[in-house]
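Trainee: The next part holds the structures, each set out as structure tokens.
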Structure P
Amino acid sequence: MTKVTPSPQTKHRKADHIRINLEEDVQSPRLTTGLARWRFMHQAVPELDFAAIDTRVTVFGRTLASPILISSMTGGTPRARTINRTLARAAQEARIAMGVGSQRAMIEAPDLAPTFQVRDVAPDILLLANLGAVQLNYGYGVDECRRAVEQIQADALILHLNPLQEALQPEGDGNFTGLLAKIEAVCAALEVPVIAKEVGWGISPRAARQLADAGVAAIDVAGAGGTSWSEVERHRAESAVQEGVARAFADWGIPTAETLRHVRQAAPDVLIFASGGLRDGVEIAKCLALGAELGGLAGPFLKAADRSEDTVRALIEELTLQLRVTMFAAGAGSIAELQRTPLYPAGSL
């Protein structure tokens with residue numbers, strides 16, 4: 001098994017990320033997701049029964065009641081364990097998908113595994129494991145990827161891509177050379193599908209083609225316009241210089257709507273998950289109409305979980321109802337029909 005050297009900063013960094021996301025304004029100050037530029041054509045005669053609107057979708061063999069993904073957020077601390085289990089219980093009840101945060105902390109310190117483990121409270125959800133792709137250049141290999149999946153009984157593995165974040169972290173891992181070949185090796189060897197995911201700056205057409213050629217089963221575009229991780233890292237800065245560098249990238253990235261369209265065109269044979277600044281069921285519907293299979297939210301779920309499990313349940317119910325109403329008003333009775341429903345540039349209707 002590959003030797004992995006523990007990082008003493010990992011646990012502290014995870015706690016920082018939770019605190020900053022809950023307490024600070026870390027949204028992109030000017031950049032938006034671009035979803036407001038797109039509209040559905042309203043159908044006054046939808047020829048549908050609202051009660052029969054079907055939001056079910058099947059992904060990686062799991063049938064979900066709604067195409068909502070609780071995006072990967074946290075793990076590695078006692079507070080993170082509480083958050084993950086709160087989210088998982090609500091996801092199980094609603095039959096939606098969930099990802100956990102980066103499991104690097106668990107690989108480095110196996111006693112932290114329980115902060116990521118939720119299968120005992122969510123036996124039926126689509127559950128996504130998560131490791132940083134760059135760790136494949138820092139001692140990780142197929143063994144560590146397999147351990148991340150097996151120890152939480154996940155259905156798939158996310159390899160997240162965060163070059164800008166790593167460059168902004170004083171303790172960041174900045175060697176991204178040769179990663180595609182290593183991602184390809186993981187895709188070939190792992191028993192579950194591999195998902196490539198950005199963390200909030202989007203996937204370019206070139207990157208989408210490269211990742212598809214490497215064998216990933218899905219791409220989570222994680223576009224810009226929501227939480228800016230450069231702003232998160234700015235709040236962690238240890239000097240005025242670090243803070244100033246991070247501030248310059250507050251509006252960096254490819255807006256969610258744009259990256260979603262680019263990836264759909266560049267990698268037509270892979271599943272696409274849409275995340276990055278989504279805030280309601282209407283925006284989830286727009287993402288599905290632009291080519292996504294799932295719509296993921298992180299920040300709203302983190303804030304809800306910090307309050308109570310009932311708050312998470314209410315958020316899922318609200319998102320699902322917003323999605324169903326959008327489908328009804330747009331004349332789409334199923335998710336497949338929604339994905340064939342055209343969108344129009346704002347102002348053109």
Structure Q
Amino acid sequence: MSKKRSIIFFTICILLVAGLFAINILLGSTSVSLSGIMDAFAGRADATTEAIIKNIRLPRAVAALVLGGALALSGYLLQTFFANPIVGPYVLGVSSGAKLCVALMMIYVLSRGRNIGLAGMVISAFAGSLIVMAFVLAISVKVKSMGILVVCGIMIGYICSAITDFVVTFADDSNIVNLHNWSMGSLSGIGWREIKVFTAVIMICLVISLTIIKPMNAYRLGENYARNAGVNLRMLRVILILVSSLLAACVTAFAGPISFVGIAVPHLVRSSLKTDRAGIVIPASFIGGSIVTLLSDAIARTVFAPTEVSISSVTALLLVPVVIYVMMNRKKDH
């Protein structure tokens with residue numbers, strides 16, 4: 001990989017992030033001019049405009065940036081663990097498991113007139129993602145074909161989603177019924193309090209990922225090579241599972257399941273940079289996930305405004321062709 005290619009790639013990505021971030025703040029069901037946005041940040045706008053910009057659009061854009069990056073990073077870590085480019089938190093059912101546990105916990109807590117709290121959401125989502133990951137790992141011991149493993153992950157995801165839909169549909173409390181929008185994937189309603197929590201968790205996961213770059217690069221070249229290079233394979237696998245699960249759980253807890261970002265973005269990054277070196281792909285995947293999620297959320301909010309569609313529907317439309325392309329090429333290679 002040339003240094004020039006890398007510089008060009010990251011420059012374009014940073015410009016795209018900045019442009020899409022500005023577009024997400026500018027566009028919405030309520031028309032706000034550019035001068036009105038500038039006045040809002042300067043404290044000169046009326047109370048309504050300032051609330052729209054500072055309390056709705058800005059935190060939502062920040063959430064898209066951070067959570068999108070987390071999803072792509074989670075996907076890359078899972079792809080490294082399974083040595084397969086067609087796995088990701090959504091495809092393996094990890095996101096669906098997190099969604100199920102959060103929904104069950106929220107229903108249980110809300111039915112007793114209490115609030116689950118931010119910590120409760122993250123913990124329950126993490127537990128759900130780990131449970132599903134445990135099932136997938138148990139299956140991987142018995143099944144040697146990666147294709148069958150992916151299909152099993154998809155089936156687990158469908159089961160979790162079906163149970164979630166069932167309990168949400170038949171819930172009596174109006175607050176619980178409103179969980180339907182969250183269960184489809186949405187960034188609406190995220191505020192600064194939530195952003196502080198998931199940004200802290202995600203940044204810790206990102207730092208941990210950057211500290212295992214060398215073992216990951218060795219692991220990519222095969223288990224025997226990594227073992228001879230002195231890599232503690234058991235510890236590396238545990239870190240990959242825990243970090244990827246926590247990233248996916250954090251996204252699901254606050255935004256619901258967002259599909260295909262984790263599987264498609266790492267592949268797009270690797271194809272663009274012509275490398276799979278972890279030190280390059282980790283930050284590139286994070287930025288790429290931010291770009292895709294910012295774009296998808298802008299489309300979800302504005303195309304049918306004032307009606308808002310699920311962000312997961314938009315990411316599926318944008319990224320499923322990429323996934324199909326990866327699978328077709330993988331089949332040809334084998």
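Trainee: Taking relative contact order in percent (Cα under 8 Å, 6 or more apart) as the criterion, which structure among P, Q has the greatest value?
Mentor: Values: P: 24; Q: 31.
Largest calculated value belongs to Q.
Trainee: Which structure, out of P, Q, was Cα extents along the principal axes in Å derived from, given a value of 64, 52, 34?
Mentor: Checking each candidate, the match is Q.
Trainee: Figure out for me which of the structures P, Q the number -12500 belongs to, where helix-only ellipticity at 222 nm (-39500 (n - 2.57) for each DSSP H run of 4 or more, over all residues; to 500) was derived from the coordinates. Intermediate results must be reported in sequence, preceding the final value.
Mentor: On the way: P: -12500; Q: -25500.
Derived from P, not from the others.
Trainee: One of P, Q was used to compute FRET efficiency 1/(1 + (r/R0)^6) of positions 57 and 153 (r between Cβ atoms, R0 = 25 Å, to 0.05), and the answer was 0.10. Which one was it?
Mentor: On the way: P: 0.70; Q: 0.10.
Only structure Q yields this read-out.
Trainee: Ok, one more. Name the one structure among P, Q that distance in nm of label points 7 Å out along Cα→Cβ at positions 225 and 257 of 0.5 was derived from.
Mentor: Values: P: 0.5; Q: 3.5.
Here the read-out was taken from P.
Trainee: Right, something else. Identify the structure, out of P, Q, from whose coordinates distance in nm of label points 7 Å out along Cα→Cβ at positions 25 and 297 was calculated to give 2.1. Intermediate results must be reported in sequence, preceding the final value.
Mentor: Details: P: 2.1; Q: 1.3.
For distance in nm of label points 7 Å out along Cα→Cβ at positions 25 and 297, the value 2.1 is produced by structure P.
FYI, it's all coordinate maths here, none of it is from the lab. Given the structure is predicted, the values throughout are model-derived calculations rather than measurements. Cβ atoms are built from the backbone, for glycine too; each structure is taken alone.
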